[in-house]
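The structures considered in this document are given below.
What follows draws every value from the coordinates through simple rules; no lab data is involved. Just so it is clear, the model here is predicted, and its values are computed rather than measured. Cβ atoms are built from the backbone, for glycine too; each structure is taken alone.
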Structure 1
Amino acid sequence: MRKINKRLFEWYGIDTDKNLGISDRCPRPYDTVLIDKAGSCFLCECASWLPQSAGNLHTQSLENILTSSMAGELQNSIADGSYRYCNNRQCSYLLSGDNSELTPRGKLLGWPVGVPDKQIKNIRLAIDDSCNLSCPSCRTHQIFERDKFQLRKKYALADKIIEYVRSQAHTINLHVGSDGDPFASLIYRYFVKAIKSLPNVRFTIQTNGLLIKKMHQRHLNMFKKLDVLNISIDGATKATYEKLRRGGSFDKIIENLESAKTLKQQHGFKFNLHFVVQQDNWREIPLMLELAHRYNVDEMFFNKIQNWNTGIDFATQVFFKDEKFIEMLERVHEDPIARIWTLL
């Protein structure tokens, strides 16, 4: 049996001896797997929320990883209510429940009653960080995978995932683009082309949005199976957007937001925007909400910037101490589409 990597949890500042005493059961370690570019498989939406890998897809089948003793150990930490392996300082689900004393966390978030069944319903792909942008909050330079050896390795990962999905009878939602952009990446384009015809797949796409209009007809069958379109946009004005979405064009993102609004009406998917709140853009939060309403967005997520070691001086990220920022949050909280859990 593989052992829990204590040093890994110490690096994330996670106390594995804690007992949060949560009676509600988060379904993610039971119904979700995230696969990163090294082939490591995590039973959560985010590797930093539950950083212990359950296995590696390069050396094991996905079926074996999901039924392994390590997977069972991680699931048991939820079943016993301790959440000992969870990062309660970063997990949006745990943070969102902290401010509701009257509503149980699970009921607030729509979690199922009791321990969820062990059936993977969500596969989140983070197997390629190729992107047409190089946002300072994410990376130091533009990344685009062209190396033939690395491409073969990642195509092999994609093939194993496709094989697993093909073997399942139930519907599986494929979340594409947790790391790079699904429309810019050669690996994600390969994956979507190969799997979109399977009858049991649905899609959630995370993208910077700049290629939506161009790729719609090329991936029409995927858009017909699209449940959620998430677009990341860190500025509500041209100057701020083009500074923080390095390589992007504000005019082009506005054109594609208009296209996304039209495609939502056509295909019926949920349309969300994501905004990484940082020192250079927090004053544009109200403008961002106005823009979200203009394009018929369902949920507008405001997420606090995280340190991904991209050279940003975090000593300058002091906006969350500003009284005007705190006052702004109080106003924003009243907007029905605003999601500000990580900022509180």
Structure 2
Amino acid sequence: MATLRGLFLSGIGTVLLVGLLTACGLAESGGGDGAVTLRLSHQWPGASEGEGDFRAVLAQRFAQQVKERTNGDVTIKIYPNNSLIEDPEQQYQAMEQGTTDMSVYPLDYASGDVPAFSVTLMPAMVRNHAQAQNWQDAEIGSKVEQMTEENGVKILTWVWNAGAIGVKKGDPIVSPDDVQSGTVTRAAGPRVEEMLERVGFGLASMDSSEIYNAMQTGTLDSAVTSTSSFSSYRLYEQVESYTSPTGGNTFWFMFEPLIMSTKQFEELTSEQQKIFEEVGAELQEYAYTASEEDDVRVDEEFKEAGVNVVQMDDKSFEQWQEVSQPVWENFAGDVEGGQELIELASQVPEK
């Protein structure tokens, strides 16, 4: 009985001591009543110990650094590979509904809700990585950030992905003249699809994770997606030719930033908000560099697999840009504020 009584009193003393230390600001923070757990969903295979698709690695690094700097008060649980939101295009709506809080998300996926977002995946608007990175500090970058925040999204880290063209069988597609009428392809982005139809492609809509099976079963003759996705989904096993953006030209450049629901961001403390912004800014160089390096890595990966890897020359890019002009004009006429967005995007330098 004496032992039980001693343990009981010892327990009370411990509770009182912890309470006193907490009141004095001396107790360790994290795991208490003020702890926050956020959900970050994305469509790519998960990173493993800092390795994998750079977009997944970016999410992992962000979560780790936030946890460290908040002393465990903020935990970000990552749901890769569509494990939380089955349809990757629905992640924006899921953020609005509170099903998820953060994502590494292709902004154009939400163009059904916010048509102006398609300016971030306009065919032949962004030519290379230098031009993509110039958006952030240009007037179009301010417009994009304004649009996203007005629609419930805060950009933490800018991410751009260059795209490539993979052909199941036969010669590579480099210029619009290489397209055989009726060839079925897959590409993300309604405005890109509009351009591809103009040059004779047939279209099949699907997630990038479904391209492998679609090529395997003959549903697709070709596909347009990011270089990182070409690698992550092992499409080198399905294509004979691959038109790479490493030569400095591609008609497909997608904005895929690390984003957060503004509602959730505003519920953080001011100190936590500052940490989120600082970590996002510090990861910016990694996001840009990793995206460029991925293009080169994927080239080598595809060459080693026996794929015919080619590059798009300047003349071919200019042809893609010419067939894209009517699409830009349609966007300018169809979307509120579209003309201004096209004009601002067109002003961003390529170097």
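Out of 1, 2, which has the highest value for distance in nm of label points 7 Å out along Cα→Cβ at positions 162 and 258? Don't jump to the answer; show the numbers that get you there.
Values: 1: 3.7; 2: 2.3.
Checked 1, 2; max of distance in nm of label points 7 Å out along Cα→Cβ at positions 162 and 258 sits with 1.
Supply the structure label, taken from 1, 2, corresponding to log10 I(q)/I(0) by the Debye sum over Cα atoms at q = 0.12, 0.18 Å⁻¹, for residues 130-193 alone with the calculated value -0.36, -0.72.
1
Quick check on the output: 43, 23, 23 is Cα extents along the principal axes in Å, for residues 226-313 alone, derived from one of 1, 2. Which one produced it? Intermediate results must be reported in sequence, preceding the final value.
Working: 1: 43, 23, 23; 2: 53, 23, 21.
The read-out comes from structure 1.
Which structure, out of 1, 2, was distance in nm of label points 7 Å out along Cα→Cβ at positions 170 and 282 derived from, given a value of 4.2? It would help to have the intermediate numbers written out before the result.
Working: 1: 4.2; 2: 5.1.
It traces back to 1.
Name the one structure among 1, 2 that Cα Rg over 2.2 N^0.38 Å of 1.15 was derived from. Numbers along the way, then the final one.
Working: 1: 0.98; 2: 1.15.
Structure 2 accounts for this read-out.
Of the structures labelled 1, 2, which one yields -13500 when helix-only ellipticity at 222 nm (-39500 (n - 2.57) for each DSSP H run of 4 or more, over all residues; to 500) is computed from its coordinates?
Structure 2 accounts for this read-out.
Hey, percent of Cα pairs over 18 Å apart, for residues 154-305 alone derived from one of 1, 2 reads 57; which structure?
The structure behind it is 1.
For the read-out relative contact order in percent (Cα under 8 Å, 6 or more apart), a value of 14 was computed from one structure; give its label from 1, 2.
The read-out comes from structure 1.
Where is distance in nm of label points 7 Å out along Cα→Cβ at positions 234 and 250 largest, in which of 1, 2?
Details: 1: 1.6; 2: 2.2.
Checked 1, 2; max of distance in nm of label points 7 Å out along Cα→Cβ at positions 234 and 250 sits with 2.
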